[in-house]
Structure P
Amino acid sequence: MKPVLLAAGGTGGHLFPAQALAEVLRARGIEVQLVTDTRAQKYSGAFPASKIHAVPSATPTGGGVMGKAWAALVLARGVLAARVLIREVQPSVVVGFGGYPTVPPLLAASQLKVPCLLHEQNAVMGRANRFLARRVGAIGTGFATLNGVDASIRAKAVDVGNPVRPSVIAAAAVPYPAFEGRLKVLVTGGSQGAKVMSDIVPAAMQALGAQVCQKIELVQQARGEDVARVEAIYAQLGLSAKVQPFFDDLPGQMAQAHLVIARSGASTVSELAVIGRPAILVPFPFALDQDQAANAAEMAQNGAVEVVKQVDFTAQFLKEALLKALANPEDLQNRARAAKKAGRPDAAEKLADLVLRVAQG
């Protein structure tokens, strides 16, 4: 079989599911190549592809008329470069994972009559995928619900779930930790961190007081500029805390937690479900499509997570939520089981099956 060409934006939210699919395809003996934007080089050692290509890309939103014109010009250059690339690689199928770096290769593939499909991680379809949706043969979806599209696009949707990396599958084998007097809490704000977590979580710990903080063990992702400030507050409280800008083993940290406090990006929500951990989710409030709010709503349906708007995510709210968790660890365990029932550990295999069906026509 000719190579499968994956196209993904240069952030973890797009690359993680692409990476999971690549692992499955390679295990089936199929060559995988990746095309992304110029950020591709930093992933060359980690992404399981025989070759990684970069094509010009830009986001045609914001920046005024001149900015939009410049972005359109860059995207046009990207399409020309992608046409050359596709003629060289001769892929059996091109799979897009969202983000504007996927637009040039998917447009080029459709122009050259190469079979192509999309994977949409979120419960609301993103703008790049909406732009491409009419040009592809199928759309694999991360959630059963796909909002933001009309019936003709929804007819192409196949519910496969969000592929998760092998490290997430490994973490899913870790049993929910026994509660031995200390509540293990993981705080994460997505790939870029979230300043709100560095503001609200330390304030909540101060509100709880040093005595209650002895019953909490904290692992927190914080932006680099916030680490020293956050660590100083925890040290003053005598709180057991590990604060870092980035965790290489975030799925492993998730598996060790009794409770996760997080944003609700598609990867985070899907990993919580596969690993099976309860959470307080704070959707990013400024997204144009409100995709994180939709993701969180999907996860909340069976009671596995509590969803709170950022405006309501206060130190007082979190203090009360943590006191409730400390008083009733059995409820957390029930919510962990509910999360696990929503998990889709076979999503990468299902997406691989769909890719091969599209490739074969």
Structure Q
Amino acid sequence: MSDNAPFAPWDDPGATPLISYKSVTKEFGNFTAIDAIDLDIFAGEFFALLGPSGCGKTTLMRMLAGFEAPTAGQIVLAGQDLAGVPANQRPVNMMFQSYALFPHMNVWDNIAFGLRRDGLPKDQIAARVEDMLRLVQLQKFAKRKPDAISGGQRQRVALARSLAKAPKVLLLDEPLGALDKKLRQETQFELVDIQEKTGTTFMIVTHDQEEAMTVSTRIAVMDEGVIKQIDTPATLYEAPNSRYVADFVGDVNLIEGDWRGDALHWADGQAPLAVTSDAAPGQAWLALRPEKIAISKDKPDAANTVPGQVIDIAYLGNLSTYVVEIPGGQKIRAQATNARRLSRRDITWEDKVWLSWTATAGLVLTE
């Protein structure tokens, strides 16, 4: 394989996963938190578990870490069945949202803590800590206490401490939740950079779909203890396998109708919607991302045109989202970039408009 080949071991039938969940179930009394999940994660991946609160994603991670034991099934890491292996003997480290830094220790000593506890020689500890400080770019802050550095810097100290022992897998449980939005976005790119430099396999738990899309090689979308879809961020966004996934990953419009193999019949008196799809005929939903819908005052020449009225506008700086009520009363969101100043925008509230899109812009979903 050439150096320019994309990283996609999951597409290689001969590739051996680093982590395998095999029919793993976890029950708490009568409640099933994880329901017979099968999941393979490969070495070098930045894998995301994405879903709402209570969907089971943290439980799935905690079982790999050794903090919970499966009720049924098997978890294999690097060829070893983890059943009965204590958490402190697994080649796994977990970084929590709280960071759990020792307030009385400086940055250097926080990073060194696990290495000292393992009884490594002083020179090896010093060399490893210096490597970690360089990796997270905190050499100048080595002697500071956690309360004398910023939230983003504390996050990097926690990351350095977690990576210092060179685990095979680093588990990150909502690691950026305590940061403000701008810092969180900056730190997401830093995480990706550090993961690529170390080659460590990362697994992140998050309910933030934007975060999952930014950092991960693949995403497992979860709901009520099951995995709904596992795919790359681009595939999840462009080709979700259900309404749940389409709605959870990004913003989407869903138009219900009768799919007849070449068009969606959706409202009395309205032209059927042309779609390119090989879905089986029957009840279906057309999934349309807002950025794939054009909005104009004049009826355009397009495969699909639907009349409507603007009932709301969200101005987001670089783009605007228009909420348009179409025949039948459904509200559709369309996005347009703000290439012109706000004062020169020609579409405003209550305007009669046309929404349009191509036959390939939408996706027919049958579940």
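Since every read-out is calculated from the coordinates, none of them should be taken as a lab result. Keep in mind that what you see is a predicted model, and the values were worked out from it rather than measured. Cβ atoms are built from the backbone, for glycine too; each structure is taken alone.
Among the shown structures P, Q, from which was the value 1.7 of distance in nm of label points 7 Å out along Cα→Cβ at positions 269 and 317 calculated? Clearly, the read-out refers to P.
Out of P, Q, choose the structure whose coordinates give helix-only ellipticity at 222 nm (-39500 (n - 2.57) for each DSSP H run of 4 or more, over all residues; to 500) equal to -13500 when calculated. Provide the component values of the computation, followed by the final result.
Working: P: -13500; Q: -7000.
Computing helix-only ellipticity at 222 nm (-39500 (n - 2.57) for each DSSP H run of 4 or more, over all residues; to 500) on every structure in P, Q gives -13500 only for P.
Of structures P, Q, which gives 197 when volume of the Cα convex hull per residue in Å³ is computed from the coordinates?
Numbers: P: 131; Q: 197.
The correct label is Q.
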